[in-house]
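Input: structures, listed below.
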Structure 1
Amino acid sequence: MENEKVNCLNIAYLFKTSIGSINGSWTEGNISTVKKVTLPNGKQIPYVSGQSIKYQIRKAWKEMGLPNLSEVKQADKKAGVDYTAGEPDIYIDDDLLGFMIASKNENRRRTAVVRTSAAIGIFPFRNDRDLGTKSKEETGGDVSAGGNIFETEIYYNYFRVNFLIELDRIGRFKDFELSKEKKDKLMELPLEERKNRIKNLLKAIEHIWGGGKQSRFLTDMSPKFLAITFQKTKSPIFLETLTVSQNEELNIDAINEVLNGNKNIISKQFLGIQNGIFKNKEDDLTNLDTISDTFSKAVEYINSLEF
């Protein structure tokens, strides 16, 4: 194992919502519901789908001003699924987030290099709702009768999310992933460009925000606790690990157990935290960097890598 190259970047973190409604589900009457999953004991916890998180990453890249995002194209059939250009050698989103083209002229796909879990709520959903009205005051209607009432499911919660990035696939393409004129040519981008794509992913995650109902529930989805590991084996080691107690204390013991139990596959690790979020004793968190410094150190390590 000692001679194996780093082939995997694992990013796990917790974020907090004081009031949020990030990822909607079906509307039930006049109630906008959130996505939830049911536990064996019958309680439900909210979650944000991996698809939604990838959409927020792509949105973050737009806000960062990246010029090379793939154009979204309309499907041939009305009921078909829109698709991107499918040029991973040119566009970072086609490379890292994958694509699928199923049209009358082409049929090809690329499995995402960035594997994304759903963001899972730590605490059960409590059936909290925000009450709103569609006022008639500005439209000259009967104001005394009130507007149309609607409700939106909301929550106070912590969410954990995990990214597994296959470093050995970034900027490397097989012929069936490329357009017709590029087939039979196994392409590989220069190492510097591959590194830049990883760094742009980290920058997007560092500043990610969004989801549904942002005009009323502005939501920060960026890390409040962050674990970044560079690994010699592809394994989402933190996937079920990050937890917060009902007293809002971060479970440090579980984190250390994962790090110690995976020493043989971890080449480098970086841990960071935002002060004032978790209610742990100060001594428990003093050895952790800030979130910003954690991302900066990860970028420095990427600059030194060969993969």
Structure 2
Amino acid sequence: MTAESHQGVAVLAVGGNSLIADSEHESIPDQSDAAEETAHHIAELVAQGWRMVVTHGSGPQIGFILRRSELSLAEVPPVPMDYAGADLQGAIGYMLQRALHNEFHQRRLDKRAIAVVTQTLVARDDPAMTHPNKPIGSYMDAETAELRKRQLGWTVMEDAGRGWRRVVPSPEPRSIVDLAAIRDLLAAGYTVIACGGGGIPVIEDEHGQLIGIEAVIDKDYASGLLAAELGADRFIVSTAVEQVAIGFNTPAQQWLDQVSLSEAHRHDADGQFAEGSMAPKVRAIMRFVERTGHSGLITNPPNIGRALAGETGTRIVPD
């Protein structure tokens, strides 16, 4: 086993798009190849002594499952969204778990990875529950959309002239139901894959029973919540760019190295971060910094190790 120094606990949020290089590489084997590349970077951190929890998005993949379900509606019942989320936690978790096993084996690291099907609790009275606005699934014509609305009770919305789509709520994550199991596995030395796709959205009924719902939880917000509840030393959001910029794609563009929490809030209030893209990543890290007093990082996969060493990436730190 390779010698290592204790570094602490890091939660790494990997985007679902990171497993799909482009429209020509969407197959399961292609995604598995991409998972191997991701696992290489994770194993580097484990070899350095970091105890890792890895979360992942599933946006493109859940779209595939729902599209398959739509195409087979004439023959089999539709797949509820909470079950689709569980399917993908298992499938993507398996990809990463196997890839990490192989990486650890090649490095002669006495380490193991485990995937946890994770539920995320949301509030029944979250305002988002009555204002569904998160598009999912495929585009439809108006006639098909009306049929799905009548037959399946979907909420549908016209999407900028490109067709109609189903929309679902995107409530705030309140707590990670399976936190204790994740904490125990981490303490036992496992690299834990958890909270995939933001976690399976569940609510509690008046008797404390969990009920799965048709909703989508933001992966970065849920990952930041998990990192805070674990008391992680670092929360890292892996994305397509090495650093975050203000004035992005303008003559005033400026890459950010280290910003204080108050500076990050100011940039966010000024609209410097795109909604649905960089904004939730920055906000998730700000929430983590506020709750823990620890710093958070945003960078791309090849530079995660360098970012943790303070050489690159965008670091958000307490004031």
Structure 3
Amino acid sequence: MTRKIAIVGVGKIARDQHVPSIAASDDWTLAATVSRSGTVDNIEAFTDIHQMLAARPDIPVVSLCMPPAPRFASAEACLLAGRHVMLEKPPGMTISEVQILAALAADRGLTLFATWHSRMAPGVDAAKAWLADKAILSVRITWHEDVRRWHPNQDWVFEPGGMGVFDPGINALSILTEILPFAVRAMSARLEVPSNRQAPIAARVVFSHDVVLDLDWQQTGAQVWNIEIETDAGKALLSRGGACFEVDGVEVANGEEREYPRLYDRMSRLLSADKSEVDLRPMIHVADAMTLGERVGVEAFHF
């Protein structure tokens, strides 16, 4: 039997990933949407989260796909109404608000899933397994993409809470914290902030254990999402955002991209087990980088 689910926030990510993933799943039925502007054909649409919760007590699960700024209020409303909640990444604007949601979910016996879609890339599990017994000598992360391509005219990404280039960078950090067999901490950071924006457009973060993160949101042409790992047993590479894993140039894993379908599969398993999953390590690394970071002004950015 399928579970009914509602999506809150019908924007680009919902249309590109969430809606198709739900439609293709045997576990889920999209029963309603909440958005001030977007809708999904033949699905009941609401413009207010409280209105939907009151009108559709038969929907037990809500997936929040809107930007981080308004997400806490919607998540809190859903949990208070007894609904299980999925959170698009990043799970919130601040660490404390996600901790509050996790405590509320636990108190009410509800499932809260803070999703990290990049961890579901085909090469990530293989990389984690291969690295488990290796001595890791260094890690170099290069995450260069085009903000105009992935967030066209979405000014919120440069507002406080939008994270700037750490919006994609947190994807790299979600993979890093999943595959490394030890913890790292941020040691220093350089943040390049456009003169007309509040959040960085490029950043370099140096972590302990010789781990370096290089982010740039102005990449044209081919997009670069690589994690290079030097070990005592060879050089490993996670490329294409975790889709492909190779060791010394030999491909180990390269599967079909099913990040969001795997998230919904995971949510179904969490519900069946009456469990939550809220890993804040990627978000903590971003917060640390923002705290430690030397801010360097760069030229204005316009979409």
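None of the figures in this text is laboratory data; all of them are computed from the coordinates on show. Because the structure is a prediction, the values reported are computed rather than measured. Cβ atoms are built from the backbone, for glycine too; each structure is taken alone.
Computing mean count of other Cβ atoms within 10 Å over residues 38-45 gives 21.0 for which of 1, 2, 3?
2
Given a value of 0.10 for FRET efficiency 1/(1 + (r/R0)^6) of positions 46 and 134 (r between Cβ atoms, R0 = 35 Å, to 0.05), point me to the structure among 1, 2, 3 it was derived from. If you can, show how the numbers build up before the last one.
Numbers: 1: 0.90; 2: 0.55; 3: 0.10.
Clearly, the read-out refers to 3.
Let me ask something else about it. For the read-out distance in nm of label points 7 Å out along Cα→Cβ at positions 198 and 222, a value of 0.8 was computed from one structure; give its label from 1, 2, 3.
Corresponding structure: 2.
Out of 1, 2, 3, choose the structure whose coordinates give helix-only ellipticity at 222 nm (-39500 (n - 2.57) for each DSSP H run of 4 or more, over all residues; to 500) equal to -8500 when calculated. Mind showing how you got there, number by number?
Details: 1: -6500; 2: -12000; 3: -8500.
Only structure 3 yields this read-out.
Taking Rg/Rh (Cα atoms, Kirkwood Rh), for residues 102-181 alone for each of 1, 2, 3, which is largest?
1
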